[in-house]
1. For structures P, Q, R, which has the highest computed value of distance in nm of label points 7 Å out along Cα→Cβ at positions 150 and 238?
2. Identify the structure, out of P, Q, R, from whose coordinates helix-only ellipticity at 222 nm (-39500 (n - 2.57) for each DSSP H run of 4 or more, over all residues; to 500) was calculated to give -13000.
3. State the single structure among P, Q, R that was used to calculate relative contact order in percent (Cα under 8 Å, 6 or more apart), giving 18.
4. Assuming 0.98 is Rg/Rh (Cα atoms, Kirkwood Rh) as calculated from a single structure, say which of P, Q, R it is.
5. With FRET efficiency 1/(1 + (r/R0)^6) of positions 70 and 222 (r between Cβ atoms, R0 = 25 Å, to 0.05) derived from the coordinates and found to be 0.60, which of P, Q, R does the value describe?
Structure P
Amino acid sequence: MNAPARRAAGLAFPFEPPPPGGAVEVAEGVLWLRLPLPMKLDHVNLYALEEGDGWTLVDAGLDWSKGREAFAALRAGPLAGRPVRRLVVTHHHPDHIGMAARLIEDGADLWTTRTAWLFARMLTLDHHDRPPPETLAFLRRAGWPEARLAAYAAAEPFNFSRTVAALPLGFSRIAEGDALEMGGRRWRVKLGDGHAPDHATLWSEDGALALLGDQCLPRITPNIGVYATEPDADPLGDFLASCARFAEEARDETLALPGHERPFRGVPGRCRALIDSHAAALDRLAALMAASGPLTAVDCFPTLYGRKIGDGEFGLATAEAVAHVNRLAAAGRARIEDRADGARAFHAA
């Protein structure tokens, strides 16, 4: 039996998480499943929609030993041995597309956006024993100290292919405004941005359910980062625009099914809270630049995070900090100076 709804920051959480190897039915014919992740955020949510003698599955988890074992338990347990006939992937990040190829080998059809498929397929083929020079130049530009750069340059970097099985050719494309029939409901595709390009969200046309992936999470902010692949990008601007659009289009009573944490109600308020949180962070950075002078992305860490950043999270913190200073520059609130030492400084405009 589900626990009574609990509220936090204006949100209602009507369900407790499923146990390992188990499921929670969050609506008729819709199961909430979880797979483990080897990181601080220790789980990813999947959703199985009943299709008669099979299932449509939304997202695929990370391809690692404990994830594969956990999915085998789900297949034998709540999925009752029935096949996954269609896999819908919300975005290209490893914890959402990692085991897609294994499900495809078992007979599932892959449905995702063209951008997600292209990114995932490209990144699985882009394997490096050492960080490429473009990545090192990007980190130097962000303000990494030389000692940290040297240590990073000598080690094997994260390779997408370690946690994402190589995708085969062929997929079914979903795009903005498409209508899909899944689990006895009709769903409308709405694309978000910022956390991942062309991030697919799916909204049931009866207003009851929304499959949100990582576009809107209830208690944590989705990672919004800039990387060496597109160093001058403004994903935070894209994310804020997506949040503003969803805040207007969403309904308070819709049950949101996110990629992490628990299903919740109150999407419009949560989108507005995400906008306000990032706006406050940008204001703090702009004020610091005006008071203290030019800053690199790394110089922004204390103001953005309010704590010491450990070695294991330095890269992710860098990506998010660059996203914030790039947003200030794109908005005309900061001026860029590329220094002779390879670092990029941001001045108050």
Structure Q
Amino acid sequence: MAPSKRSGKHKPSAASNSSGNNGNLDPPSPFKRPPEVLEPFIRELSQKHIYITHIDAKPAAFKRKMFLVPVALNMSVAALFVWRMYSILPWYWKILMSGFGHPNEMTFPFHEASWSELSWEVWKRGIVMFIDFVLFVFVWPWPVEFTLATTHGNPTLWRWNVGFRDKEIYVRRSRDWDKMLRDIFKDADSKKILLAYTQQATSPMLQEQKTGYLLMNEKWDLDWNGMILAHRLVDKKDAALEAFKNVILVYHQDYGWMCHDLKLGIAAEEDEKRRQVFAFRDALTAMGKENLFYRWIEIVQFESTQPGGFGPEKQEATAKQIRELFEAENINFDELWKDTVGGRA
């Protein structure tokens, strides 16, 4: 998102007023006030976290296949849970009834058994109970979180509301590392940590190679409710899809919600070219011509590193060589680039 210049006397936004901050203060660079169009979205965010939004342009069919993996996993876990309860609950019930003085096959003759027999019986029962405890605490909650979690929503509710789209908005929320941050404008270390984590998370290479669902890690969670809200705003035409492209949102007690401008300190033009190259690669891959993409990259790299530089004449000769390479594969380079990226290469 390009930086926007605002007067220090501008009218404070609704998001700023709701936060109780000084609406007359603009945050220091590289931060700025968020676009006003995002105010309905920002009002629903927690001030305790840092948020990143971006647009995933992977094909809807690919996203559907990726989502089927956790669906199958959670269905398997749920089925195993039902089977485990069916098979093990009678065992626990018999132990419980035995403890209440109703003898059954689980009743153990403690007074008649030796220490070794008693130890072995305690060990066997303890292992079963420990395994069930671990499963109950760490594994069985997976399907519940996947379908019924309410704090930040859940993947099932998200897909039910959003469906599968060629362009989807993903909203990431910082995890526990945000608790160690202090005032980023007074504590240099906090600012370094924030910028390092957000820049790593918004790397064009990372976001182009991975679909948004796979960007969850030890630093970032997906905010399912946030993604539902973002798409709802776009569907109602209260906000444009592009408004959510590479936005980093940080709350500060003095400035309210701030937007970290990714275009400051990096080459915006190079970033856009990199995205175009990735889009072109994906188009060739879909056509089964991925080897043609790498051949194209090799030619450009080889010619650009030759003695004499890579001036206009050399660039024109290289472009002609590349077009002939594509024509040999019955592909019009210029038309494919225009259809995939738009404009001229």
Structure R
Amino acid sequence: MSNTEQLSDSVVTELMQKIAEAYEQRCEQQKQRSQLLSLVLSQLNKLNKQQRIDILEYVSEHFPANELSEAYVRQAATVGAALHAAASFSECLTRATRRRQLSGFRNELELNGKARGYRFVNALGMKHPKPLTKPKPIERLELNQPAVLKPTNGSSSNGIYILSGDRITEVKTGENLPSEQALRERIDELLDTNVIRNNRWVLEEYIGDDVDGRPVPARDLKFYCFYGELGFVLEVDREHGGHYCEWMPDMTLAKTGRYQNKTFEGKGFTQQQAQQALAVSSAIPAPFMRIDFLRSENQFVFGEFTPRPGQYNAFNAQFDRYLGEHYLRAEARLQQDLIAGKSFDVFNKTVAKK
């Protein structure tokens, strides 16, 4: 069944029934956990302080944050037990989406468009690939080479193609397409299936290397930035369809739980490159932004902003908590700076809607 076909009413009803059944099971499990939590709280007065901390932190590591009662939180705060469950990167990003729905306050998303993103980093003195055309429908775009073809609003490398000589390389898969006609047919498929929703495309300067006459795409370095603080860095090799290497800020390998079968030995990043990303992050009035750069042998240039990374719920529990704590600290620093009067002049002049 293609993405454009619609489900019948009976299939939709069946799906909703399954959702209801799963919800009932969840409610029963939640009831059992609530009873267990009450038992734990009733026994706390029989424990010494360290025992209280140990069991309260153990509960926080295994219970969802929304199931921790006021009595539990009060006890944890009294003895200094860490509320591990309260820090979840995936929950923070989901909550941020809901906050935008309720308030219309879209600081992060204002940078999601490439034009605003480029205008912002230009004002900060950073380089980016040069636009070679204005946004146009694909049927009106002449595919001159060498260049990179991109949709104006895409994600996860969908719809990005390197045009070089007689080679047309799809960045997401690493596949070489045989002709311009094949490329245009592939783009029609992306539009028909709503993988790309807006038929607006641009040609940009190609950033990469040439090895023995063939184009080798620049490595992606994706910095997970939390208002001036670095969480980790994702390095992506696009040459063969996408392989990944994840780095902690100190350049040790990160154990995120992702990309188990698609890893490679990356080259990492320099502290100077990290500082460039953090300088941009500190100029954005938002607790989180993934800031993507392109690195070739001779160039390091800004790529794009990603306020809500794809599959942000795929981190293992430990790393999700690690990033969640980065997010919460960033929220606190941002709030303190706003109260102190930080103005974010560059952002307001180049990005914020009037």
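1. P
2. R
3. R
4. This figure was derived from P.
5. P
Every read-out reported here was derived from the displayed coordinates using simple, explicitly stated rules and does not represent laboratory data. Remember, it's a predicted structure, so these values are computed and weren't measured experimentally. Cβ atoms are built from the backbone, for glycine too; each structure is taken alone.
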